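Only the coordinates and a few stated rules stand behind these numbers; no lab work does. Keep in mind the model is a prediction, meaning the values are calculated, not measured. Cβ atoms are built from the backbone, for glycine too; each structure is taken alone.
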Structure P
Amino acid sequence: MSESKAIILGASGTTLTPDEIAFYRDERPWGFIVFARNIESAGQLRDLTAAMRDCAGRADAPVFIDQEGGRVQRLRPPLAPNYPPGSALGAFYRHDAQAGLRAAWLVSRLHAFDLLRYGVNADCLPVLDVPVEGAHDVIGDRAYGKEPGIVAAMGRAAMDGLIAGGVLPVIKHIPGHGRAFADSHHHLPVVEASLDELRAHDFPPFRALADAPMAMTAHVVYTAIDTERPATTSPKAVADIIRGELGFDGLLMSDDVSMKALSGDFAGRTQAILAAGCDVVLHCNGLMEEMRTVAGVAPVLSDEALRRADRAVAGLGADDGASEDETRAEFAALFEAVA
């Protein structure tokens, strides 16, 4: 197996350009991520994901997507049905806990059917953030609810549904984005809650799913942990909280390195993310100049990061043998019964 760099990269469009092909083959990213700009048709998306893996030199290279349901859903009809947001699934749970858990599992199992047919084998789901009243709606209805216990239970069901279909889940945004009063895509959120408050409200879902194969960090400053650096670039947040207190030993990827919450140039950001203890750096927008800079300072995966990466992809492609038609019919019937 060829060596892979500790990066997950996007692409600019619906097909790889000659520059992208040469660059990816040279740099060997561990994985890729696709967005709506990369999706045009079924055949095109299958060709794109196959080309990405060919460049990486690994048949098991993960290709990620944000396919949550609701407003964060990159695959849309006719390539995949529209699914309800996390909050609607959480409403099922409050009506009937077993129905809610089944709905979360079914939606994720359906995502797996949808994604794998196009060569997408990793989903940045479940969202384990627990919003508080008045927080920015960047999370909002993406969350399963405002109660840590419900979010943890629903997140577990959603993660299990993806795994059952052979798709790699990514819990996010560790150690919790629900308190943020700013959108980290545009600004750096600062959370001033005490550690006791975080332990009671924000951390529990992440601790409950500490066995997840992958997690994505939050670009959020928690002043009780580190007064200056967001969790993504904070050695204390990664070592003491994520790895230590929460017990997460899966592959830790950054949220997008190009988001405005982070400061400095791309080389500095990438180095800070890796120095903090993240295993893999995510770069999403497909801009070649930025990707070259990120790749230029990213190391080859090795040691603990490589162990976690290999373990994360070990379950890819597993299949519980579920019938897609029966799974869709069960979800439709459940939705009608509770609606």
Structure Q
Amino acid sequence: MYEGEGGDCLEHPTINTKDIVNSKTGLLERFIKHVKLYYQLYLLVLPAFTIVLLFNYLPMYGLQLSFKQFDPSRGLTGGEFVGLEYFQRFFNSHQFWNLIKNTFLLSFYSLIVGFPIPVLIALLFNQIRNTRAKSLMQTVVYIPHFISVIAIVGMLIVFLSPSIGIVGNLLSFVGIEPINFMGKTQYFRSIFVLSEVWQHAGWNSIIYIAALSGINPQLYEAAKVDGASRMQQMVKIDIPYLIPTMVILLILNAGSLLTVGFEKVFLMQNPMNLPVSEVIETYVYKIGILSNQISYSTAIGFFNTMINFLVLVIVNQVARKTSDNSLW
């Protein structure tokens, strides 16, 4: 009891623990009932959930190696605690700024060039009225996505070879001395990014095509009545409708700003382009697997992940303040 304004006596609200227990029990019962009712959908999502759990969440248990000296005989939980020693070692390494620069430039280059092209492809496909022609063109741009990374890199090495490659022969035919593109540091990033765009731009446009399919056809009919051209319809209807999807995907892509992938960069590396092709992922592989410095490589990978997470949070906050679209 306490005395409120006007001298009235009010009862202090009390929390009934039984109500909390009953509410939790009721929530659990509703969840079980929901699972029984839609068990087919839960079985459908179970493999994906299991894969994410095994390969994304359980490996987080090994992050403690960043702060311990790895001892194979004592497992992941054993070893002497060394604190931030491996992080300081990486920060003081002569490779630190070179790795950060190479990874950032390659990832930023991929983002700047590769992000708008799927949007452009989706906008162009949306203007095709012939269904058969549209399906054929979509198939053509989707196919490269299913080519393996090893095959793509093999094609690049063969095509860009100064002696036997198509590009080298064309340069020789027009009187230009063939260039060893794969061995020149100034060409590595462009080759990597442009081949990535060729391989994945069509596939990445699917989500934008799906978003455009949700536009009310009456908007286009009204625009035609008002005399709007196709370009004006694209600018006034299509692009504004795509902006929320573009913002979400931009946030997700920004969250992997220091992640360019391992396989393709590693396969494209050679001693001549190594000064610009050595990125964090390849360095972690060489330090951790080839040099058997498990704790050191774990610390580098952990640092990379934390930077990506920080960038994701910052970009999400900026998107939320400047627009109505954000991840959270």
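For FRET efficiency 1/(1 + (r/R0)^6) of positions 219 and 283 (r between Cβ atoms, R0 = 41 Å, to 0.05), which of the structures P, Q scores highest?
P
If relative contact order in percent (Cα under 8 Å, 6 or more apart) is computed to be 21, which of P, Q is the source?
Q
Given a computed value of 31.8 for mean projected area of the Cα convex hull in nm², which structure among P, Q does it belong to?
Q
helix-only ellipticity at 222 nm (-39500 (n - 2.57) for each DSSP H run of 4 or more, over all residues; to 500) computed as -12000: which structure among P, Q?
P
Can you tell which of P, Q yields 0.50 when FRET efficiency 1/(1 + (r/R0)^6) of positions 83 and 195 (r between Cβ atoms, R0 = 35 Å, to 0.05) is derived from it?
P
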